[in-house]
Structure I
Amino acid sequence: MEKAVAVLLLGGSSTRYQREKAFETVDGEELFIKASRPFEKSGVVERLVYVVRKDLIGKVREAIGRRGISLPCDLVQGGDSREESAKAGITLLWPGTPALVHDACRPFLSAELVKRVYDSIEEGACTIPGINPREAVYSLKDGCYIAKKDVVLVETPEGFYPDDFLKAYKAVGPDYPDEGSLFLAAGLKVKTVEGEPGNGKVTFPGDL
């Protein structure tokens, strides 16, 4: 299988964080730069695509140049929703190129997780990393507890082939929270691999 292209999404408004979280400093680097490093180190990624709000493109480009990302990089303007932004990045890829879509606000993933998702990519499916919850899970809809072994908390990167994503997007539209849910809604397969407890999403002040 040829090497993947990683699509990093940083086009959100950061409303809940109350300031531009992509430029918060993590270990001396911008959060989205920190999130890029495992893809550089993984050995299975050949290019990075950053999906960015229009008003931040110049600032993101400057940070990439200053921090010395070793892989070729492209920048593209994001859309009004997560899946519109994912589509903007995916359309830059060749059809047979594996895609790894990652929330740039998850800066603590490992290169091993990148490789694990990459190795599980197959045609007609979306691979999602996930971990079983530590707490008990109660379903408000069904009025019962759900066994923790039967539930995973979904992380990114999520891996698939561009043609499958575009097929799913065309079938059901953009109103889904991630690529796995988009694939399921379109009747395609979702696979799981083991995620990482430390691969948390920076959403609120204090998450760093």
Structure II
Amino acid sequence: MTGTEESSLVETVLSSETVFEGHRINVRVDDVAMADGRRARREVVEHPDAVVILALRDDGEIAFVRQWRHPTGRPLLELPAGRIDAGETPEQAARRELREEVGVDPASLELARGFYVAPGFANEYLHGFIARDCVHSPLQADEDEELIVEWMPLGKAIRLVEAGDIIDAKSVILIQFLALEAVGPLGRKIVHHYRGQQ
């Protein structure tokens, strides 16, 4: 898409009102002018940027946390994650979250991918990291979280994604990223060919 084509999508905020301020999120309502002059109303959930971490042990197993997710009404198996606190870099937040949720600190922390969680209604952006060479280094966990830490090999994690047992989007994205990295350039070429890509 060219810059000219993209400019036909730009919306201009005419007015903005915060209608809810909470502990974790704010909600605002924006009145906007679309590029063609039409008016629309946009409801936006504001959430600080966050991190998600795929942490690998020396034996190749991945750290997961199982926790109750109230909006879903069920516990979910997820990679460790959390919001970036004021004054923190994404890397600092990733290390803190790993120490709080799993009790480990990585020697190596690599940014894998960044992505929006739900861009249709929220501005939260997630920084996805791969953590390696993790050593025991716990921090006090958040008081309002109850977590069960589980370790498993990548192969099992992939099977759980395929079976629909891991349904948390940020976890699925990083598991699939690591799986593609694991197969290397030839494997990625085969996947692209299978999908009809060059």
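Read-outs: derived from the displayed coordinates by stated rules, not from any lab. Source: prediction; values computed, not measured. Cβ atoms are built from the backbone, for glycine too; each structure is taken alone.
Computing Rg/Rh (Cα atoms, Kirkwood Rh) for each of I, II, which one ends up highest?
II
Work out which structure the value 1.00 belongs to, where FRET efficiency 1/(1 + (r/R0)^6) of positions 97 and 137 (r between Cβ atoms, R0 = 41 Å, to 0.05) was derived from one of I, II.
II
Here distance in nm of label points 7 Å out along Cα→Cβ at positions 65 and 129 has been calculated and equals 1.3, so which of I, II was it run on?
Of the structures listed, the value fits II.
If relative contact order in percent (Cα under 8 Å, 6 or more apart) is calculated from each of I, II, which structure is the one that comes out at 25? Intermediate values should be presented prior to the final figure.
On the way: I: 25; II: 19.
Computed on structure I.
Which structure, out of I, II, was FRET efficiency 1/(1 + (r/R0)^6) of positions 9 and 57 (r between Cβ atoms, R0 = 25 Å, to 0.05) calculated from, if the result is 0.05?
The read-out comes from structure II.
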